[in-house]
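Next come the structures, one after another.
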Structure 1
Amino acid sequence: MELEKRKIGEAVAAVGVVLGLIALWAGVLDGVTGTYAKDGTFTAAMIILLGLAACCLAASLLGSANLDLVAATAGGTAFGFFLYVPAIVAFSNLDRLGSGAWLGICAGLIPLGAGFAHFAASRRSAAKALAANPATAVAAIGLVLIVAGIWMEVADKSGVSYWNGSSSGHALGLLMLLLAIASALLIVLAVRSRSGCLADLALIVACITAGLAMTEGVGDAFGAFNVMGSGAWMELFGGLALLIGLIGTRMSKFPAMKKSSAS
């Protein structure tokens, strides 16, 4: 039964990968010819993330390795990237979203399905997490930077921040704030309870948070770094710190979890 649940979750995640790849070349907004793939840096980042998720899912589906959590984190980061445009037009102009934007939202099936498959493997996900360590502190600093950057300028001298940049007002800022709060709460609960399940859930949610936060910075690399505002820089560095910190925390406890899984 456990194996069957895992395969279902991995199949759902695989559908998300396919839809995410299609989204890159479909229209993002109705009446506008632009696609995600028009930005080379964004496209490269998404292909790397979605390709990593696909490879990990293939390995898990074939039974050669258990890489569902890696697929969930890579797919979660890609999903965070895809949330940026819908959050900007929400909620008053959601009818303007093109097929590419909607398909990008469907990439949420990757962290959902791969995460379900990971937690279905009860012995692995039930392993105890380590207490807070320097890598966890780096993740906490990243969250602080992300929250602080919400009220700073996205583009230099534009007067537009993540907080007021959405068509209906605060949709993007609120989404970033809610994801940052959810990530912080899960990290605190994981540290206090030493729960491996909570630690892995915190990693997945934090990857979505980091992906959303880094979208503007990744899109502006390498040709438009000079126009990035303080908010975009804060979000970029904050997202990177959050990712590096939690991945470092997860990798430091991998030997203990591997031993638990083998037993």
Structure 2
Amino acid sequence: MKHQLPCGNYLYYELHGNTNAEITLVFLGGLSQSTIAWQAYLPAFSENYRILLVDLMFQGQSDNPSQFRTFKEHAEDLHHLLQNLQSKKIVPIGISYGGAVVMRLMYYFPENIYKAVLMATFAHKTPFFDAVGDAWQKALQAGGYPLMLDVMLPFVLGQHYFQNPLIPIETLKQLRISNDLSIDRLSKLMTATAISEDFRSYLQEIQIPTLVICGEEDILCTPEMHQEIVKAMPQAIYQEIPNVGHTLNLEAIPQTIKLIKAFLAT
């Protein structure tokens, strides 16, 4: 389904699960992900929750307007969609890029947010993080998404995944490339990250119970970066998953489902 925003552009979304449930889980993917990235989570939550999967602007099947969006503007888009769907008790769950958007949603539009889950994400950037982003951008411009993916994967998959991949690396590459992510779309998404400010001081004002999940082997958004989020947020708790890297919704599906279920039950 598609939702028209005030600007005239459309966000793509999917509704799953128990449409009569009190709580709506809202899943937001990483930089080059789409709603497909969350399909394995649906069976675990469909009985007890209304589930909303969203492609942020420039992702998946959402539109590709000419101007990039900041994380705050992505949050404004999402807020408009949630209002239209009359979602009253919301649990946003965002990984990486999606987690950065969730933090802005929590700060600027806290009404109706019951709890939140942040996975493999960042509230501030380190010099190493910026250097990685610069390398990805140069690879994208030089060889499109296929080359960017070659450069990206060692930073977003843990060492253990390469030793025992759930999906073979070459198959994973082909699946990602088949999404036909354009240089233009990815560049606009990456611009939001490049210009994003240090958000840690804003987090201090958020009073929403939040679960922060990090992979032990995440070298992009490190455990230390996640602990900074937890330190800043009054009601945040931290969980670290051993032997996995950055892409938790591929590398650690059973582990993250277990953690999210336990968090929602408290």
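Ranked by Rg/Rh (Cα atoms, Kirkwood Rh), for residues 73-120 alone, which of 1, 2 sits at the highest value? If you can, show how the numbers build up before the last one.
Details: 1: 1.08; 2: 0.93.
Max of Rg/Rh (Cα atoms, Kirkwood Rh), for residues 73-120 alone: 1.
Here FRET efficiency 1/(1 + (r/R0)^6) of positions 201 and 249 (r between Cβ atoms, R0 = 25 Å, to 0.05) has been calculated and equals 0.30, so which of 1, 2 was it run on? The partial results should precede the final answer.
On the way: 1: 1.00; 2: 0.30.
It must be structure 2, since only it matches.
Compare mean count of other Cβ atoms within 10 Å over residues 105-112 across structures 1, 2 and report the one with the greatest value. Intermediate results must be reported in sequence, preceding the final value.
Values: 1: 23.2; 2: 16.8.
Going through 1, 2 one by one, mean count of other Cβ atoms within 10 Å over residues 105-112 peaks for structure 1.
Once distance in nm of label points 7 Å out along Cα→Cβ at positions 25 and 145 is calculated for all of 1, 2, which comes out largest? List each step's numbers first, then the result.
Values: 1: 3.5; 2: 2.6.
Top value of distance in nm of label points 7 Å out along Cα→Cβ at positions 25 and 145, among 1, 2, belongs to structure 1.
Match the computed value 19 of relative contact order in percent (Cα under 8 Å, 6 or more apart) to one of the structures 1, 2, and report its label. Kindly include the intermediate steps, with their values, before the conclusion.
Numbers: 1: 25; 2: 19.
Working through the options, I get structure 2.
Of the structures labelled 1, 2, one was used to calculate mean count of other Cβ atoms within 10 Å over residues 161-168, giving 12.1. Name it.
Numbers: 1: 19.5; 2: 12.1.
The read-out was computed on structure 2.
Could you figure out which one of 1, 2 the value 2.6 for distance in nm of label points 7 Å out along Cα→Cβ at positions 49 and 217 was computed from?
Details: 1: 1.3; 2: 2.6.
Source structure for this number: 2.
Consider the structures 1, 2: one of them gives -13500 for helix-only ellipticity at 222 nm (-39500 (n - 2.57) for each DSSP H run of 4 or more, over all residues; to 500) as calculated from the coordinates. Say which. Write down the numbers at each step before the final one.
Values: 1: -23500; 2: -13500.
Considering all the candidates, the number was obtained from 2.
Can you tell which of 1, 2 yields 16.2 when mean count of other Cβ atoms within 10 Å over residues 57-64 is derived from it? Write down the numbers at each step before the final one.
Values: 1: 16.2; 2: 20.9.
Traced to structure 1.
For distance in nm of label points 7 Å out along Cα→Cβ at positions 41 and 153, which of 1, 2 scores largest? Mind showing how you got there, number by number?
Values: 1: 1.8; 2: 2.4.
The structure with the largest value is 2.
Please state which of the structures 1, 2 yields 0.55 when FRET efficiency 1/(1 + (r/R0)^6) of positions 9 and 113 (r between Cβ atoms, R0 = 25 Å, to 0.05) is computed from it. Each step should come with its number before you reach the end.
Numbers: 1: 1.00; 2: 0.55.
Corresponding structure: 2.
Coordinate-derived values only; no laboratory data. No experiment lies behind these values; they were computed from the predicted model shown. Cβ atoms are built from the backbone, for glycine too; each structure is taken alone.
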